[in-house]
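FYI, it's all coordinate maths here, none of it is from the lab. Since this is a predicted model, take the numbers as computed values, not measurements. Cβ atoms are built from the backbone, for glycine too; each structure is taken alone.
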Structure I
Amino acid sequence: MSLRRTKIIATLGPATDSPEVMKQLLEEGVNLVRLNFSHGEHAHHKKRIDLVRDVAKTLNKTVGIIADLQGPKIRIARFRQRKVFLENGDSFTLDANLSKEGGTEKAVGIDYPELVNDVKVGQTLVLADGLIELLITDVTAHQIITKVTVGGELSNNKGINLKGGGLSAAALTEKDKIDLAFACSQGVDYFAFSFICVKEDIIEARKLLESHHSHAGVIAKIERTEAVANLDEIISVSDAVMVARGDLGVEIGYPELVAVQKHMIARARALNKAVITATQMMESMIQSPIPTRAEVLDVANAVIDGTDAVMLSAETATGAHPPRVIASMHQICLGAERQRVTKMSNHRNECEFKRIDESIAMAAMYVANHLDIKAIVALTESGSTPLWMSRIRSGIPIFGLSRSANSLAKMTLYRGVYPIYFDVTQHDKDRVVRAATDHLLAQDFVSKDDRIVITLGDVLGVDGQSNSLKIISA
């Protein structure tokens, strides 16, 4: 059986709203779905959550659900004629006092009046994901006066970035808090928090989740220059990070993006956290039935670098053929994973471990990579042992067997980990290894006489108790 190790995240939208399309997406290999709270009403998101769960249940699949909160997206207001064309050299003003509907080719309103306090003469504002650039020539109490250096068409509600970073907007808005409460009520598995700058942003987010009694994982979206500078401390308090290449590329400049992406993937893996690579991975397939060669290489390089997951946005949410996009990405990931470099690791060889269960996880991977092992099995409550295992590069599948729905859903993000429901408390301690092996045999994940590494604890069904490693034949 050819199991893909890299996980695929599909953003839901109008193009995925039918049960037929959703079934195709999951059959083609979607591991997690993303709800983009920058768009849509709560009623729409609830319908999509229910649809995913219903289809996943019929297919006997565990599919993780990510609620991606909008964050403080700073935007221009709207134009009288919906859009204007800015010529190079034009004077153009961002005016906090202008009517939200009164934009012209000379000026437009802004939805974040404090922007005037964050900028200074000589800096560059970048609009519409990098399509428009404005050099700031003057700043007043409520106006930012600029000269157009890169012109083009500008339409309503386009985003604003400050090249080099430095915007002060708080990471969590009132809208985010309302959306978070709703998503908590729906039991989503992960929250992605936008425009994180410092670890305190994530700490605040965790406290908010705790107030709603949510056990969801926390994903920090790295989109700001400041976040790159504070990367390790942000990773340390998060469950995963996302290389959000849209706003990040605009802020730090596209030439810097490649090195930053590679560094982020490496640091997340080194710090035992998951990492997602996102934005424009298969952009041409919004319309085209096949990806460009550049897109193939982009996805493959992220896989070779060790990303846990690759994410699709408009390609699935509003694209012409979402299942075909998933099928293409699946094949690209498999192709990249056949490269020898994706199966070799020096991860944490020099480290001294503080926890017994982490030591067992590392030992299991060392054994698996140096013996003829067909599968690695972790009997786990929290999913921590499979996460640690997945930081080691290996071509061997890791099966995370758990009775916890929350842990199973979180494991959908971990590279090379396949979550499977299994209740250890329903079996005698001296029979649980055989029962787990039979469970995998029955689903054709392993074959008779395959050699397997299995980890478990002397105390079954308790978090943090993994202290044993066995090598058995199926």
Structure II
Amino acid sequence: MLKPLSSSKWNYEMAAHLLNRAGFGGTPIQIQQLADMTMPEAVSYLIDYEKIPDPTPAPDWAHPEPDRMAAMRQVYQTGTLEEKRKANQAEQKMQYLRMIELRGWWLNRMAKGPRPFQEKMTLFWHGHFATSVDKVHEAYYMWRQNELFRRLATDNWLRLLVEMGKDPAMLIWLDQAESRKQHANENFAREVMELFALGIGYYTEKDVTEGARALTGWSLDRQNQRFIYREQYHDEGIKTYLGLTGNLTPEDVLCQIVAQPHSAVFITGKIWNFFAGQMPSPDLNQALAAEFRANGDDFKPLMRVLFSSEEFYSPDIVKNEVKSPVQWLVGTSRMLESNLPPPAVCMAMLRSLGQDLFAPPNVKGWDGGLSWITTNTLLARYNEAETLVTGSLQPLANADFSPKGNGKKNPNAEKRFQKLADRVRIGGVDVNKILTPDELASKDLIVASIQHRLLQSDLSDDQENTLRDFLSSRAQLNNSDILTVIRLVMATPDYQVT
């Protein structure tokens, strides 16, 4: 198993599949660039992303703020009820605005950044270690966790688990920051086995309680917003955990988890499911786990083998995964060479589609697969396609109504304009950017080019004829007609899968 795909089978369609799954899709030119490489070269181009500079700056506020935390603590300890209410309102508003910015920051890294595979792995880890700002309440912690996923995206399994156990957002999310030797909190101790690294059936309730005791001491310095080990909180008694007995530490717990044979099977199965779109067969899962173990539990060698294997390019895998809302949104932007809508619009859009970044529905994350498609979310995809293709309506802000553009507003002109509309449309697809003059001059070429760009394949004859009939009904084509064709393609079942 896991035999590399034959070079004779490497072509444009397979390169599109690789870019869709290992990233978020791309333009015909980007796909052709991969197809012109050998398959090992194409895989390396994506997964050896460290060779490609990424100068993306962090948000301005993405750093510890001990003074702010101290001031908030002082208000809560000594302030009046009114002072506490105002401070709480200001804090909630600030965190809300920061989270809008953070979502936009990450989405733009996915859509425009130079390392699509690194961002795809970051998205996988976000769903795997599902942590929600709805409980964490701190944008800095969510950004910090997101950066942890990015930094260790293809690193070592044990190193990632240890860093996640110390992550401030996770310490809050699963209550480890509140755990004490007098009363060990079991949430992280349970979920690290059940959901993160082993699965149900590979531990006992005794392992949960003993693991919780061993994990005590890992805590959070809330004022300085960083992990801290508090020795006085740690239970130094003898514990027996997954067969290991002694005065176990938090690191001992995670080492013992990774040492379990099923740990490699569990995590490689989750990774295959995310990138291939279905769970692997038992034999394939064992082969993936063996490859993972043979490379010291490092993820990059595993991903190189996975993206090179015949199984990954089999007919039941290619074009057979339902796009997640993020894949749908980011992939559309990349394929149509258009900017994403403003962050607040993207946030509302993803919520309507069922995937609110930084706010998964529960500790299990999103189910994925066919669960992305319901009557409501499918209708939302059709409606949101209009926003992506034609642009989004935005409130008029700092509009210059002066006839000469000198910055001096003309109240009468402003009033007349407001009678017509209080919003302006921004963004959308530039048809002259994605279609050549020859294509724009031919209705048949328009249909063929849009299918090639959005689907990397052809629609059924009936679907193609519907598009041609629509264009034929227009005496003279304009940009609006072409945008309608794009929307119609995006409304097909074919566009909902990748």
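Each of I, II could give FRET efficiency 1/(1 + (r/R0)^6) of positions 112 and 216 (r between Cβ atoms, R0 = 25 Å, to 0.05), but the derived value 0.35 comes from I.
When mean count of other Cβ atoms within 10 Å over residues 208-215 is calculated for each of I, II, the greatest value falls to II. So relative contact order in percent (Cα under 8 Å, 6 or more apart), computed for just one structure, reads 14; which one of I, II is that? That value comes from structure I. If Cα extents along the principal axes in Å computes to 77, 48, 44, which of I, II did it come from? Considering all the candidates, the number was obtained from I. With helix-only ellipticity at 222 nm (-39500 (n - 2.57) for each DSSP H run of 4 or more, over all residues; to 500) coming out at -17000, pick the structure among I, II it was computed from. Derived from the structure labelled II.
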